[in-house]
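Each structure below appears as structure tokens.
Where a number appears in this text, it was derived from the coordinates with a stated rule and is not lab data. Everything quoted here is computed from the prediction, not taken from an experiment. Cβ atoms are built from the backbone, for glycine too; each structure is taken alone.
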Structure 1
Amino acid sequence: MKLLVTGAGGQLGVDLVAHAVSLGDDVVGLDKAALDITDPVAVRELLVATRPDAVINAAAYTAVDACETNEALAFAVNADAVGHLSAACELVDAHFVHVSTDYVFDGTLDRPYREDDATNPQSVYGKSKLAGEHAAGDAAAVVRTSWVCGEHGNNMVKLVLRLAADPGQALAFVDDQRGHPTFVADLAPALRRLAADRRIGIHHVTNQGAVSWYEFVREILTVAGHDPGRVEPIATADLDPPRPAPRPANSVLENAVWRAAGLPMLRDFRAPLAELVARLAL
């Protein structure tokens, strides 16, 4: 398969390119310096020149709090650019896979969110990502995921390991936001499979195992050989300073469409967590 990956320099994109190359794909990996996805002419010209079989959009403006004061940029990258990519894919008959987020939901449901549940984003980031889902079009695969962690880029695992290295550092994380930690080592192969199979529609794709951020931090500390008792649970309302952007209290995504298709479920998050901590320790 000839595969084009946008956001190839990011946390997900790096692993995605490496995985596809390992399978023998002809991969064109583009970071934001190589392609400005907000430029429709540049996007169209590149796809016409490369004519990939599939495009996976791993590019996004993911600074959730910064989106609150940079709404125009958030929509340009997370929504308008998705439309440019979708139109270019249609032009060259490339299958389009677009990565979205749990933030399209308001987090008030008392059960895991299914793909057909009503969306109601509460933040600028979530609103821009939902607009991106619409812009991707009906012929695309839209993949909602959550709490992404990997070897590259910034994420919760790296943050906790950095804080834990200081024995005098106090640790406190919220216990009233729940989700599925998802690791790019497992997410990347899932995205590549959706591209190769040319599947369409919304898919929730996460590692398994629902936890709060507090519980996730305890797992990270335990795997890394630190005392999990070092972390204290707090409420979101007690964060000081408070976060500018609201977070969904329930980010747990039911992988219903993926399961119904008979595709193998991603592992419990503790397995890739242990692998990541081991790699980061090298």
Structure 2
Amino acid sequence: MYGQQNLSNIMELQVLISKKGTKVVTATNLHQVLQLPEHHYGTTVRKWLNDVYEFRDGIRKPLRMQDFAHRKTNDNPVLKDYYLSVELAKLITLNSKSKVKQKYAKWLFSLEDKVENAELLTKEQVLAVLELSRAMGLVSCQEASERQHLKTYEERNEGNSSYWWKHRAEVLGYSIDKVKGKMKQLGKSIHGKSQRQMLMQIDKYEMIRAGVVDLFMGMGKSERYARNLGDLAKIFANELGVEIFDDRDTLSAFGPQVNPDLVQEVKQMDTGGYLSVWQ
């Protein structure tokens, strides 16, 4: 999964890079360089993965497959190891009782800035977001992205979707109660209306933003990254005057002109075409 490539070194701490360019450190390596007691490794790492930290996207526990992932190793099958995101590694380091934590925290912080810079979009990605802003005008694409987001959420939470709507509200930055409140402020009826129908009356391009955020969350991207792309798509949609069209029970021939290949990619979560620029 991750190649043994050193992005940089500080003492023995290594940063590994995946084929997708994701930068991580391993729990065993971090525990070692922080000079923490070896016989406390298991207990310490469990605490790392279950503690609460102030991530950029909010105060929460680390999320599997977003902030950390299990690392298979043949060296010691009894010893559990994990890949940790650079951000999580920095937060763990700052929260540790290590006497050398300041040095490693500073280095991880500087590395994190490099990771942030790497999130700048390429020309191909900008053009793809532009096309997505049009495709997400179709309600079928919005629904497909929301379903994929839910699927990814369930996979990360061992099939449990009890807090799905709360999670999605936190990602989008508003709840259905807030949407209802806005409707009442505008003197509009909320009776029998879904969140999508209410947004159509309040801020129709928010539907496109939500669709894009759902899409990238479904692809396993971070909340911050998904929101950034959603914000960009909303700006594009507004500038282009994208039409919102409910194509679920209507022949596509009567709908707006959108890229049919991209629409199919979104509906099938096929990342081999236009969406491949994020692989």
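Tabulated data
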read-out	value
Entry that produces 3.9 once distance in nm of label points 7 Å out along Cα→Cβ at positions 104 and 168 is calculated, selected from 1, 2	2
For 0.98 (Rg/Rh (Cα atoms, Kirkwood Rh), for residues 24-79 alone, calculated) the corresponding structure among 1, 2	2
Source structure (of 1, 2) for helix-only ellipticity at 222 nm (-39500 (n - 2.57) for each DSSP H run of 4 or more, over all residues; to 500), computed value -11000	1
Which of 1, 2 leads on Kirkwood radius over Cα pairs in Å, largest value	2
Mean count of other Cβ atoms within 10 Å over residues 152-159 from the coordinates reads 16.6; which among 1, 2	1
Entry that produces 18 once relative contact order in percent (Cα under 8 Å, 6 or more apart) is calculated, selected from 1, 2	2
